[in-house]
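Got some structures for you, see below.
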Structure I
Amino acid sequence: MERKRRNTRRRATEPEETRIEGTSGSSPWALVIVFFFLASVFLFLRSPFFSVKNYVINGADRVSHDEIIARCSQKSSNIFDFDLDKAEKTILSSPWVKEVRCTRKLPDTIVIHIVERKPIAFAPVGSKIWLIDAEGRVLQEDDGVFSDLVAFTGIQGMLAPGQFLGPEYEWGLKIISGLGPVSRDKVIELNVEGDECTLVLDDGCVVFMGEYETNAEFRLDLLESIIIELEEQGQLAEYIDLRFDKHAVKLRL
């Protein structure tokens, strides 16, 4: 009787043992399938299908497409290896580029969005004339394409493309950038001498702007209103002095 119970107990456990053996036996094949699947995906992603073949460049006018593509050159041609941050940094080193954003467009295209700088003045230094933007970056030698720029005189030292003007010229840049619409049409030159800036209008009037002013908007708004009033009254000024709390205007006789 005892032997019969043992045989019955053994038969009851046999199916469970069989199920366990069956489950463990299928695991290696599943791992092999997963391995080959992942390997296939990896090889596909590394295939020439995902090599960078095209560049779409938006917003570039002064910077040539060839220059931008050359600055993007990298060792690996695979689009997933393409270092977007590195490309943006090298493109930003171009004097004309103010902002840049690079993105991937699968399977083989890099899209580059560029915001270019705009000159606000030309600076005669030595035997050359340079284009300068609002941040004081030297863009290139003046090629005559841009008109209605203000002459920025009094700059000392040598200039080169990509260089930024020193802090001593910040006040002058702030004045040119902040000119009102009427003043902008009248101003033809800004001269820096020491810590002071002086403007010259197209009618020969000299405007003494004085030293750096944190509240530059007030002084520039005042200049705008004075010029408008002079034009409305049909008068010409010999000079306008804005260096002190009480401004002075000397009219021509």
Structure II
Amino acid sequence: MNLETRTPLTETLGVLETAALLRELTAGLIAVDDFDAALTALVRITRDALAGVAWCGFTALRAGEPAGVAASDARLCGLDDLRYGPDTPAMDAIRRREMVGAAELDGEPRWPDWTPPARELGVRGVISAPVDIDDQVIGAVNLYAAEPDALTPGHQLTAMLLAEHAGLLLAAVRDRERRAALTVQQDLALLNDGVIGQAVGVIMTQRGCPAPDALDVLRGAATSLSIPLREVAERLVSTVSRPRDN
């Protein structure tokens, strides 16, 4: 990795600062079930938490194709996508499965298409660390400095720990996202089921609520009564269909 150890403009990151970042990331992503929202939160929290890091970005790939891009500053979003081809810090980190970076981009030869636009946007230093998310998605977290030599060996260590922790958190987000999508599919199947769909319609009419909320009410009743959902639906439909006595 081409990060020289000249006197930095910021002090080496401490253990407590890194621990605080990882703790804040956990709190920020623990309940998120949308991958893009998780990436947005990750880059924002990281940028705000690390001294010397002016911007943060994330590049995600699925089967070699873009699966998500996030940037703490919209102006720099292009630095994290694939518009500059395979020769970027993020793609280097992903391809080599190791952290890459440069403390000073002036004269940096490794990314000839990427470096000039980065410098025009004010980027002077970069660290990209690979992030293993799951068996389908991989990525890289990208730390950018606005001053040369602002990224220190402490930032390298933090980037390694951040990448490891982010991989675990994002894998959990992906799992929640898949389970949420499966739940939606199951709900649609239930709503299209004759008697359950009718029961949901009854609850919607009675309570003035949308179908998902009505289905939750039906599920709650099934749980409380310890009987199958279909039986609850049949009872409800039977009750409202029964002629009233005069």
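What follows draws every value from the coordinates through simple rules; no lab data is involved. None of the values given here were measured: they were computed from a predicted structure. Cβ atoms are built from the backbone, for glycine too; each structure is taken alone.
Have a look at I, II and say which one yields 20 for relative contact order in percent (Cα under 8 Å, 6 or more apart), as calculated. Please report the intermediate quantities before stating the final value.
On the way: I: 10; II: 20.
Label of the source structure: II.
Quick check: -12000 is what I get for helix-only ellipticity at 222 nm (-39500 (n - 2.57) for each DSSP H run of 4 or more, over all residues; to 500), calculated from one of I, II. Which structure matches? Let's see the in-between values first.
On the way: I: -12000; II: -17000.
Value -12000 for helix-only ellipticity at 222 nm (-39500 (n - 2.57) for each DSSP H run of 4 or more, over all residues; to 500) corresponds to I out of I, II.
When Cα Rg over 2.2 N^0.38 Å is calculated for each of the structures I, II, which structure yields the highest value?
Largest value of Cα Rg over 2.2 N^0.38 Å: I.
Can you spot which of I, II the value 3.6 was calculated from, given it is mean projected area of the Cα convex hull in nm², for residues 54-109 alone?
Numbers: I: 3.6; II: 4.3.
Value 3.6 for mean projected area of the Cα convex hull in nm², for residues 54-109 alone corresponds to I out of I, II.
Can you say which of I, II returns 17.5 when mean count of other Cβ atoms within 10 Å over residues 214-221 is computed?
Going through each structure in turn, the value belongs to II.
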